[in-house]
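Each structure below is given as structure tokens.
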Structure I
Amino acid sequence: MRDRTGDCGGPYRDAVFTRPPDLPDALVADALGAGWGMQVADIEYAPVGYGSHHWHVAANDRRWFVTVDDLAARRTPGGATDQPLHRLTAALSTARALRHAGLEFVIAPLPTDAGGVVHMVEDRFAVALYPHVEGESHPWGPYPTRADRLAVLDLIAALHRAPETARSAARRDDLAIPGRGDLGAAVADLDRPWRTGPYGEHARALLNEHAGAVGAAMWRYDRLAADVMGSPDRMVLTHGEPHRANTITTTGGVVLIDWDTVLIAPPERDLSALADEDPRAADDYTARTGITPEVDAMALYRLWWDLTEVSIYIGEFHRPHLETEDTSIAWDSLNRHLDPARWQALT
């Protein structure tokens, strides 16, 4: 999840502080053996981040970091069951290509023994293996100094200049809003109680109060998206979430992690959040690339993040749910992102 002043994340990203009950450590260890020939000596679930589940692992006399994506949870309503796997493998394959092209700040997954980027468990869980990165990780929140932000902007500028050979596997951003259909169904169901769980009625009341503003924001978003899609020559390879929590400071400099959101897209996809923290970031980017960020494209991605969060979490609370740490965080995020005042400022 993402907030301009706090926690961040991206598409299809739910909080994952609650470990999956049907994916025990032993099953993850077996996948590492089958996929990479790892002899696991120690494995520990790490309740960090969003979107993927994470484990710290000691194996083959080294430390490793493991991510597992629940593809069933990532599938969009009505979408094909293999869509999330195609998205994930395209992104991680692009990360490997970037690393191969010499972009050493890209922390890419290790290939499996079969040459892939993930090993599947029960046709549902996609396991990826990463080297442990020695360095200082960072919490959610804005970059503390201009120097920190500029160091990451240098990496973004290098990424946007990546050679064509590193782009062949990457997918294009279609600018679709994940969960938009769920939001539409929820709007159509405002006239009766949502007895779906602890946040059902609260979510219905919140959406009912702001339904008009949500509709206006969607209309504005669609107009902006049509304009942005009309300039395919501006598309570059983007990370998607270059926020502070996706960086590690090493002795060799800053590196970027979490490359599962890579897409070919307008440069503003990587710049909008940085410019929200410091408006000078747009000019700083121009000085490094010669490319001037466009105001409408900046507004597009600001709206995309908010409307994606609103759509996903309204959909979650419109369906049966329980009281967990994850749903509590989702409720807080929904209240922050359902912000008509900010949307009006973008019109």
Structure II
Amino acid sequence: MPPANDIAVRDATDGDAARWNSFLDAMPESSPLARYEWRHVLESSYRIQTCFLLAEREGGIVGLVGAYETCGLFGERNLYSLRCGSIAADAGVAQAILQHIEHRARTESWNDVLLTSGWRRLPYVEPNPVRATVQMKIDADKDQMWRGLKDKTRNMIRRAEKEGVEIVSGLEQVDVLVDQYHANMLRLGVPIHSRAFFHQVVGNLGTHTEILVARHRGKPVASMMLHFGQEMACYPFQNALLAHRNLAPIQLMNWVAMKRCAERGIGILDMGESRKGSPVFQSKINFGGLPRDVFYYKIGQRAARSFGGALLGHAGRIANVADAWLTSQTPLPIRRRFAERKIVRGRLL
């Protein structure tokens, strides 16, 4: 299906920020992870190039893409959209946006492009790959919502409360969250966001963000960064110290997050993408969440089609093995440095 010729796709500017967010809020079940403010977060935290596009028809916004460019280990330039950051009102808009990005991929020499439209599938476009998230339905009646939880979930929440775990809210706790996040991610040997990144999130998205910290006997044992949209909330960052997980702080924190959503009239809490069948995915299902498909779209991969590209990919895999060792087996200061440097070579959000 060819795109409608009355659709214009252009680069968004800061002057479009209010219109961008208004369009996002008007779309059913849109994610706060696609708000315009993420552009400033990424540019300020990592000094990277962003690509925020608007599709317009007769002066009104009918689609958008929020994306950013990262540079691979060997200098290859890749483009990734924000999570749920590709939105089109209809099939013609989707085609116009994709054709614009395909043209830009050639002129900008992007090696790979990976877009995601979240759980709203772009019309007329075949997704590849399809991943999964888990979402909780939120009932405005908190008593009804409590009764809707599984027996085991309610028992875990009661256990946390009986053990004296309490939830404290406040953006000033951002460094508590960062410390726990770094401790968990460095233990797993994976790339980490910098402390500056989290401070930029609070500075740019504070009115749409809440930080929850679970404390036991005055000590922080778990934390969550919760983002609110018009109809949906999500928590891309949640941590629990390994030694205190038996206190069920995560379950209690999830319950508090659900109540925060109910207070705001939000109907869905997105618990985040996880690999189907993984322990994390199953824990979200056990809590009471429902799986939902997340749609991705690949454009490019030109380097992979050539012999030189294949060699580059092989070298990259070897380098990734070395990176994995540096971010998991070396002393903590070295591990932290490499983990922060590595994250800017791939998908950030």
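Rule-based calculations on the coordinates, nothing more; no lab input. Computed from a prediction, not measured in an experiment: that's the story for all the values here. Cβ atoms are built from the backbone, for glycine too; each structure is taken alone.
I, II: which one has Rg and Dmax of the Cα atoms in Å, for residues 90-297 alone, as calculated, at 18.9, 61?
Details: I: 19.8, 58; II: 18.9, 61.
Going label by label, the one that fits is II.
Structures compared: I, II; top value of distance in nm of label points 7 Å out along Cα→Cβ at positions 162 and 218, i.e. the largest, recorded for I.
Assign the value 0.05, calculated as FRET efficiency 1/(1 + (r/R0)^6) of positions 106 and 242 (r between Cβ atoms, R0 = 30 Å, to 0.05), to the correct structure from I, II. It must be structure II, since only it matches.
Ranked by FRET efficiency 1/(1 + (r/R0)^6) of positions 74 and 266 (r between Cβ atoms, R0 = 25 Å, to 0.05), structures I, II are topped by I, which has the highest value.
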